[in-house]
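Participant: There are structures below to look over.
Read-outs: derived from the displayed coordinates by stated rules, not from any lab. Here the structure is a predicted model, which means the values were calculated and not measured. Cβ atoms are built from the backbone, for glycine too; each structure is taken alone.
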Structure 1
Amino acid sequence: MIFNETYGAYTRTIGAIINAILEKRKKQKRDFLTSSELGTVISENAFGETRDKLDRMIEGDEDGKLQIITKEKVKEDGRLISQYRTILSEKYHRPVTEQELRWLKTISLHPMMSLFCSDFPLFNDSDDIKPLFRPDDIVYFDQDITGDDFQSSEYISNFRTILESLQTNKPLKITLQYSEKGVLCEKTEEYIPKKLEYSQKDNRFRLIAINKNDDFYRFIRISAIKNIEILQKTDVVNRELERKKIKATIIVTDEEGKNAMQRICLCFSHLERKTEKTDETHYKLEITYDESDSMEIAIRMLSFGKYIQIIEPKKLKEEVENRIKKQAECFGFL
């Protein structure tokens with residue numbers, strides 16, 4: 001909930017107490033909460049000191065008396081106990097504030113919303129509700145501008161099919177389209193979907209899934225899916241696998257004015273990393289990433305040129321070297 005002076009913690013807690021009393025009235029045919037039950041409701045919705053404040057409000061203090069909840073002392077087994085009742089007969093429902101409506105309006109304008117619903121029924125063109133900001137107001141300086149097309153009808157259909165399969169625990173038959181040596185190819189396999197993953201830097205979604213031929217997770221770009229359908233049965237065994245982690249060690253040269261260390265830490269800010277300063281201009285950087293992201297890591301390493309030296313793993317170092325050689329060949333340097 002966005003902060004509101006009127007509908008804050010006390011209002012929310014009082015509403016929860018009223019609803020708890022009415023629930024007791026409906027299910028247990030008694031119209032009160034005991035002191036311990038009241039304490040449970042308060043602890044779930046507010047802080048410990050709220051109990052004393054609410055008791056003073058119910059009993060009446062210098063700030064006035066809370067009229068909608070009453071407290072009575074009754075004898076039970078020879079001792080006095082407190083019973084909390086309400087004069088209301090309908091459950092409390094907090095109204096949506098104008099600030100929350102503006103926030104929802106803001107969310108509804110995001111291109112990604114079309115993946116989850118075709119229409120946002122809360123708003124229409126005649127609404128006077130103004131968004132807090134618009135998607136174009138935010139500039140992502142480090143985000144890939146060639147991300148997924150969330151407005152594509154084919155992309156939306158594929159995305160919703162994946163959502164349905166995850167919600168119903170049903171397998172998928174997926175046809176992937178990819179390029180191999182300049183030739184466009186297609187491959188169809190059955191998968192057990194596990195989860196959807198979004199990369200803010202790449203502005204892309206991918207599906208994490210398994211198939212019968214592998215002992216590791218597949219990471220499937222949604223934009224690479226040519227066709228997809230939900231299956232009722234599959235011979236793929238549903239199992240949990242470990243995501244293989246790789247640790248890379250890099251020496252970063254941080255020359256004055258180049259900000260190489262700052263840039264590389266921003267580039268890999270989403271990864272687990274460890275930094276050690278070795279001298280005035282050099283740092284030892286360790287990053288840990290999924291094996292499936294090895295190609296992406298290699299591509300990002302290229303952007304730092306002579307300011308980094310890859311120590312390990314050997315496979316990552318060789319991949320970067322091969323890409324540099326191919327670039328040199330393209331420009332006629334080799």
Structure 2
Amino acid sequence: MSDALDTFELQSKDQPLQLKAPPPLTQQPALVYLSKLSPRSKKTMRRCLDLIANLLTSGCCDALTLDWGQLRYQHTAAVRAVLVEQFAPTTVNQMLCALRRVLKEAKKLKLMSAIDYAEAVDIESVKGSKELRGRALNKSEIAALMKVCRNDSSKSGVRDAALLAILLGSGLRRSEVVSLDLKDFDPNTGALKVRGGKGDKDRTVYLPSSGRRVVADWLKVRGVKAGPLLYPISKGNRVMPRRLTDQAVLYILQKRALQSSVDSFSPHDCRRTFISDLLEAGADLVTVSQLAGHASPLTTSKYDRRGEVAKQKAVELLQIPYEQGD
């Protein structure tokens with residue numbers, strides 16, 4: 001156990017952090033904060049808050065039984081110190097974000113003073129490694145994956161090809177892909193309507209014509225009944241009229257990677273591939289950012305996996321007017 005947590009436990013004995021009695025739901029800062037999130041984000045941030053509450057009370061409290069209004073700088077600083085020892089920078093910053101947001105709600109609910117709030121949230125985010133995470137798939141890998149799907153005579157082959165076409169051709173997050181309904185796809189324009197994406201925002205993206213053909217083949221198998229765009233396929237090769245899960249998407253990609261001898265990749269790597277390929281093709285960063293559903297082009301730039309070759313190609317666009325003498 002860290003020195004920071006040891007110090008905290010000595011302090012917490014003098015200032016119990018467990019609620020004496022459950023407050024009204026509208027006065028529970030953690031619930032107020034979580035109520036503003038999408039179902040997916042709510043589940044993630046609830047886990048973060050439960051873990052923080054557990055750390056602060058040596059396992060006595062979760063997010064709903066901790067008295068968040070009693071937290072002070074010594075508590076939040078100790079939590080940060082412990083998290084840094086146990087988790088990657090990205091995970092730590094996600095947890096600190098959840099902590100700050102709950103404390104903000106506690107201040108707005110008059111459960112802590114503005115001064116106590118300002119001091120409690122005055123903890124620095126963790127700087128991570130500069131090495132980019134994930135990778136982009138190259139053209140030969142994508143071709144190998146699609147070939148494996150085409151050679152699969154089962155309905156799963158057609159479905160998986162459509163899944164790959166959507167992931168690589170639109171850059172959607174896997175949660176957005178499984179949320180698509182048939183009505184959200186326009187086969188004429190390739191438009192895909194994303195409803196309630198990250199930040200609970202709607203947006204429209206487009207599949208290239210090559211991707212539309214793949215999805216059209218799947219629709220011949222799926223049928224035109226209203227419901228999710230992508231269905232599970234049973235072991236008996238029957239289309240199951242229900243929604244795919246996030247985990248199923250990951251399993252499908254792992255399975256097809258193994259069959260095609262492609263190095264393992266994640267659904268988010270498809271998103272990185274989409275962004276990198278568009279930038280390589282000359283699309284401007286702002287447009288790519290809008291298609292990706294990012295709030296800022298700066299976020300989009302972090303997905304760029306073109307590497308040094310792209311930089312070399314870029315500078316070759318410049319001309320230096322210089323003629324050598326005889």
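Participant: Could you figure out which one of 1, 2 the value 3.7 for distance in nm of label points 7 Å out along Cα→Cβ at positions 95 and 151 was computed from?
Facilitator: 1
Participant: Kindly point out which one of 1, 2 the value 10 was derived from, the read-out being relative contact order in percent (Cα under 8 Å, 6 or more apart).
Facilitator: Going label by label, the one that fits is 1.
Participant: Match the computed value 16.2 of mean count of other Cβ atoms within 10 Å over residues 23-30 to one of the structures 1, 2, and report its label.
Facilitator: Going through each structure in turn, the value belongs to 2.
Participant: While we're looking at this one, here's another question. A value of 0.00 was derived for FRET efficiency 1/(1 + (r/R0)^6) of positions 31 and 111 (r between Cβ atoms, R0 = 25 Å, to 0.05); which structure in 1, 2 was it taken from?
Facilitator: Answer for the origin of the read-out: 1.
Participant: Hey, helix-only ellipticity at 222 nm (-39500 (n - 2.57) for each DSSP H run of 4 or more, over all residues; to 500) derived from one of 1, 2 reads -16500; which structure?
Facilitator: Label of the originating structure: 2.
Participant: For which of 1, 2 does mean projected area of the Cα convex hull in nm², for residues 183-294 alone, calculated from the coordinates, equal 9.7?
Facilitator: 1
Participant: Ranked by percent of Cα pairs over 36 Å apart, which of 1, 2 sits at the highest value?
Facilitator: Values: 1: 51; 2: 38.
Largest one: structure 1.
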